[in-house]
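Enquirer: Input: structures, listed below.
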Structure P
Amino acid sequence: MALEKLKIKAEKSNEGDFADEFEVLFNPNQVQINKTGWIMTTDGPIPANELATLTIELFFDTTLKGSPPENVQQYTKKVFNLTQPKIGTDKKRPPRCKLVWGTIGGKDSILLPDGFLESVTKTLTHFLEDGTPVRATLNCTFREWADATKKKKAENPIDDPVRIVKRGETLSSIANEEYGDCGLWRIIAEENRLDNPRQITPGLVLTIPPLRIPSQT
């Protein structure tokens with residue numbers, strides 16, 4: 001069986017496209033995921049509502065790839081550049097990322113479904129006689145990303161629980177407005193037991209269930 005390399009998928013040009021994909025040079029020895037669920041107060045525990053962070057150290061060594069070895073920064077820059085704002089129009093932001101390592105049941109084994117590179121520290125540790133760096137480590141912290149609309153819906157499940165369908169609306173357009181993701185129309189269809197979700201009529205009363213954001217651990 002071929003060795004599965006950890007892959008990083010990132011937005012390339014448009015929001016949510018995740019069209020930029022590359023493999024790390026060497027797989028990490030460990031991956032650490034942190035999430036605070038509760039905060040203790042004088043009144044007892046309260047939900048922290050904090051997003052998860054994933055910490056990973058990536059190793060790069062071009063002396064193991066052939067002779068003469070390449071400048072290792074040709075490889076580290078792919079990760080390092082994930083901190084650069086490039087997505088959006090008026091106010092650009094860094095690309096969102098997915099971290100995938102291997103498969104489970106024929107599907108991607110996802111370490112981080114949706115996040116961004118919050119911080120990275122590059123350490124160059126070995127150089128050729130002419131000063132070319134050929135070995136490096138990247139200490140990366142990725143933070144889970146959640147759409148503001150989805151997060152608000154999850155934190156306030158009684159917000160607008162009922163909706164009346166207007167002319168021209170579809171379940172996809174309603175899901176996009178309510179959850180920020182048109183692909184979540186099935187949640188509404190299942191909640192309202194719609195036999196044919198493609199045919200909804202103006203005036204139909206729908207129950208909009210709260211969106212539960214799954215734990216990333």
Structure Q
Amino acid sequence: MKLTSIPMDSTFTPQAKTFGSVAAWMTFIVTEVYAVVSGVAYASQGAAVESGPFLSIMALLVVVMGPFLVLSMIAVHAYASPNHKLYSLAALVFMIACVTITSCVNFLLLIVSSQPDLFSESWRAIFLPCKWPAPAFVLDNFVWDWFFGISMLLAAPIFGGNTLKAALRLVMILSGVLCLAGLVWLAVAPAQAIVIGILGWGAAGPIVFLLLAKMFGSVNSEARETPAP
């Protein structure tokens with residue numbers, strides 16, 4: 001048995017490659033800006049951000065990030081081989097669910113945190129302080145742990161072969177497992193569970209999109225291979 005090269009799936013055009021590269025890079029950049037803002041806020045306040053202007057900026061960044069997450073997964077769906085289209089479509093659907101809900105939650109959080117006087121105390125209590133067990137905080141963590149985590153696990157089988165794609169697959173699995181572990185652990189210790197979930201989507205997640213951007217950028221020099229009798 002020998003290996004023979006076959007062309008990239010026709011849905012992954014040069015335009016799709018550029019589209020995917022830009023979207024994945026933008027996702028990585030926005031997540032890193034988010035990390036810097038949260039780090040600066042923690043250093044200046046000595047605690048996690050629960051309200052105020054830093055929280056408003058972070059909520060805005062999540063809203064901005066949303067479309068790039070979806071566009072990245074659209075490119076993944078275009079890249080996937082025919083045998084993996086079902087996985088990539090499911091991963092895209094779960095990412096759309098994640099982005100839709102978290103964008104709504106964070107847009108409302110942006111408005112409430114930037115102009116709290118416009119809202120009643122009972123309405124503000126849904127969002128502020130932004131920590132457990134505020135309903136909006138709980139919902140947002142559930143969305144990222146569940147929908148984002150499953151999206152990563154569904155997308156992981158699409159990749160494999162060379163070192164870069166193998167690393168991408170491994171980090172996707174790690175991200176998904178940490179997200180789901182954080183969700184399961186909520187019933188035991190919410191504080192620890194939140195940290196585990198953040199490691200999944202907030203630490204491993206950006207690495208996924210960095211590797212994805214690099215992988216899309218290297219597509220021209222690659223050809224899928226399949227066994228030939």
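Enquirer: To test your reading of the models, identify which of P, Q gives 21.0 for mean count of other Cβ atoms within 10 Å over residues 91-98 when calculated.
Expert: The structure behind it is Q.
Enquirer: Given a value of 15.7 for Kirkwood radius over Cα pairs in Å, for residues 43-162 alone, point me to the structure among P, Q it was derived from. Don't jump to the answer; show the numbers that get you there.
Expert: On the way: P: 17.6; Q: 15.7.
Of the structures listed, the value fits Q.
Enquirer: Suppose helix-only ellipticity at 222 nm (-39500 (n - 2.57) for each DSSP H run of 4 or more, over all residues; to 500) works out to -23000; of P, Q, which structure was it derived from?
Expert: This value belongs to structure Q.
Enquirer: Figure out for me which of the structures P, Q the number 14.8 belongs to, where mean count of other Cβ atoms within 10 Å over residues 35-42 was derived from the coordinates.
Expert: Answer for the origin of the read-out: Q.
Enquirer: Going by FRET efficiency 1/(1 + (r/R0)^6) of positions 59 and 195 (r between Cβ atoms, R0 = 30 Å, to 0.05), which of structures P, Q comes out largest?
Expert: Comparing P, Q by FRET efficiency 1/(1 + (r/R0)^6) of positions 59 and 195 (r between Cβ atoms, R0 = 30 Å, to 0.05), the maximum is at Q.
Enquirer: Suppose you compute relative contact order in percent (Cα under 8 Å, 6 or more apart) for every structure in P, Q: which one lands on 17? Mind showing how you got there, number by number?
Expert: On the way: P: 17; Q: 28.
Structure P accounts for this read-out.
Enquirer: Given a computed value of 33 for percent of Cα pairs over 33 Å apart, which structure among P, Q does it belong to?
Expert: Among P, Q, the structure yielding 33 for percent of Cα pairs over 33 Å apart is P.
Each reported figure results from applying straightforward, stated rules to the coordinates on display, with no laboratory input. Treat the numbers as computed from the prediction; the structure is a model and nothing was measured. Cβ atoms are built from the backbone, for glycine too; each structure is taken alone.
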